[in-house]
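Okay, got some structures for you below.
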Structure P
Amino acid sequence: MKKRVVITGMGIVTSLGAGVDATALALKESRSAIDTITSFDASKHRTSQGGEVDPKILECGLDENPRFPLGRSSKLLLRACTEALESAKLATSEKQYIKAPLIVGTTLGGMLAGQRYHRAILLQEDTRKYAPLLGDALCRQPFHIASILGIVGEVIVLNNACASGLSAIGCAYEHVRLGKTAFAIAGGYDEMSDFTHAGFNALQLVTSDKCRPFDKNRSGLILGEGAGIVVIEELEHAIKRRAVVYAEIIGYGQTSDAYHITKPDPKAQGAARAICAATEEALIMPEAIDYVNAHGTGTPSNDIMEAKALYLALGAYARKVPVSSTKPFTGHLLGAAGATESIFSVISLQKNIIPENLNLETPDPECDLNIVTGGSKKQDIKVVLSNSFGFGGSNSAMLFRKFE
């Protein structure tokens, strides 16, 4: 018999701040945290705007080993993991261990550490000050965090492009649902770097304007950084240890377009199949969905594709259900996007609010959806659909239900 799966812990850090409370307040107040990038010179790019995390937030009060310092990605992930474990009452003291899987998604890993070392070589600088951070390059951050926090279950790192964070939560959900583990720690993380910013500029996906999902005049995305982690637990196990249940996961879908390395399938069939898989697993009709937290990047092709996917999956109800993208609040967090937006979705369930789709001025008739504008919307919410779509045609969809 398949298990019921709930969320019993959440940790989040973005440009909005650290913690669920700070995040919820910013969403309620429609307060964006997009500002001038300060960690590198972005003046040569189409935009110098981004969603950076305040460096002070990344100091978790844990002593670092000077021989093995943590890079920015590891600090983001550590902050989110620490908060998630504390909120789930699973934080350990010395010589205790957490016997659970750690499953996380990322697109960049430790890109920044590798970039700085490589640049020092090219400029014939002394590389010794960057060498210690090479241990934090690639995608080794979850292994460092497991060591620091005493997590001794399997460590799995996924790279499903911008769907990575939600795919990781989906993988953990399946582990718990099938009885492989009583609980799991899952989410996503990514950092800002000059290399990544330059890459998205080269692809002409970054806007010189504001990020305007579903607006007729949208011209691209704004990048950000952050991490989101949730503790996913089997319901009976959570009840036995008297854990606080924040929400229930009732359905998950994952598909591939098999279409193009960067462009979404304009027919939206893969994305629609992911949404349908989630609703079928949840055994609900489209009309049971109270809010859609859209992927909504603000790029011309993505937003039209997502609107089509909702039409295909939800039928006529796609034009009625409230929809918003939260990326104008934080920027596009790449591998962290699906994880942080899952937490946004749970906040919507808990607070009964639908965040505003910021910066929408001229609705695109090709995205004929019920886009939420004019401030956050107060509404009784019981079920939220969250979508994440990535390069290469990776599609994830998950349904969260209020636990009562």
Structure Q
Amino acid sequence: MKTRILRYLKHIGLTILTLAIAAISFGLYHGASLHYADHPKLRDLDNEGPYLFYENDSVLSINYIQGNKNEGFYVNKQEYPVGDDIAVKSYFALDDSSFEFAVQSEFKIPPVTYNDGEDILAISDIEGGYKVFRDFLIHSQVIDADLNWVFGQGHLVLVGDFVDRGSSTTQVLWFIYKLEQDAKEHGGHVHFILGNHEIKNLQGNHGAAADRYIAVSRILEKQQFQLYDDHSVIGRWLASKNTVERINEILFAHGGIHPNLADSELTLQDLNATVRKHYSTGYYPKPDGGIEQFLISTKTGPSWYRGYFKDDLSEEDVEKGLKAFNAKAVVVGHTIQSKVTSHFNGKVFGIDVKHPKDYHKNWPKGTSEGLFIENGTYYRVLDNGEKKTL
């Protein structure tokens, strides 16, 4: 009897162990990780910023948070005429570094198509991780160790979701802002394609934001949505961005292109203009919403669509969406991959991987990847700069 019980318990134990290993393996494959500690500097808000707001049509305020929890916080605020040439600095507490950039207060909507044959490096879903983003660009030879642009006339394409979850969102956004200016000086391009999380922030949906930004908004004596509304420089800058662009016959969209868009006869210009109209309004379905609702839907919109990885699509379905916008392939983020991957015979590239977080300690740590495109050849780019042909 005792032997039978022991055998039974052993059988149950092995079954539980097998199921646990299978569950862990499944989770790791799909990007799951265990968050087990935070860096002490996570709550260091001294010199956090800058936060730039239009006080009125002619006055711009530049705000830095100073102090600490023990001695109290205050805001160092300076005001300048809108349009003045102002140099500001963004500080990164984790490694006590900073970078400078010039403030611009007016933003133009970028083109939606480019055709110059230059190299392309694409990365997505950084999710508020400044250090991993910066270091990846250094190792990929987009910038040097002093953060100077060295990618010549190349295209750096940021395929959405660079905000939320991580605690360096402010630094990430200002870094992109700086990179845009630096690239332009050298004939290069930085394309910031908005993802669903950038749009969420523009709409005042901060459910995925790090707790750090609750504290930031309180110290600034603002509501959290005001960090990205039309009275903030960051908010106006984000609102100028596109959700889909075509670069050298390749589409870049955070979620993807639903095949049914082929029936709409929309141009890329039309698509972006329609989605942009709703950047500051939350989505909810309406009866007979038509193509406008289709484009801003959290299931079918280009910043939200997951059909390449979730639906039963044929290669012909994928081609329908591509042909509608005169493209030969599409590069997307949004749906996490174990690594940068190619699907549908090189017509879809998924580049959302689980990047490490600046202040969080996770197991497994994760490594960054991106996609490099040179002369029609596609490469996985690892976080040390190594390239592997896809």
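None of the figures in this text is laboratory data; all of them are computed from the coordinates on show. All of these numbers come straight from a predicted model, not from anything done at the bench. Cβ atoms are built from the backbone, for glycine too; each structure is taken alone.
If you work out FRET efficiency 1/(1 + (r/R0)^6) of positions 319 and 351 (r between Cβ atoms, R0 = 25 Å, to 0.05) for P, Q, which one comes out largest?
Q
Given a value of 2.1 for distance in nm of label points 7 Å out along Cα→Cβ at positions 143 and 159, calculated from one of P, Q, which structure does it belong to?
For distance in nm of label points 7 Å out along Cα→Cβ at positions 143 and 159, the value 2.1 is produced by structure Q.
For structures P, Q, which has the highest computed value of mean projected area of the Cα convex hull in nm²?
Working: P: 18.5; Q: 24.6.
That would be structure Q.
Quick check for you: by FRET efficiency 1/(1 + (r/R0)^6) of positions 175 and 287 (r between Cβ atoms, R0 = 41 Å, to 0.05), which of P, Q is greatest?
P
Output the label of whichever structure in P, Q has the greatest value of FRET efficiency 1/(1 + (r/R0)^6) of positions 71 and 247 (r between Cβ atoms, R0 = 41 Å, to 0.05).
P
Given a value of 14.2 for mean count of other Cβ atoms within 10 Å over residues 239-246, calculated from one of P, Q, which structure does it belong to?
Going label by label, the one that fits is P.
Please state which of the structures P, Q yields 2.1 when distance in nm of label points 7 Å out along Cα→Cβ at positions 87 and 335 is computed from it.
P
Out of P, Q, which one gives 19 for relative contact order in percent (Cα under 8 Å, 6 or more apart) as computed from the coordinates?
The value was obtained from structure Q.
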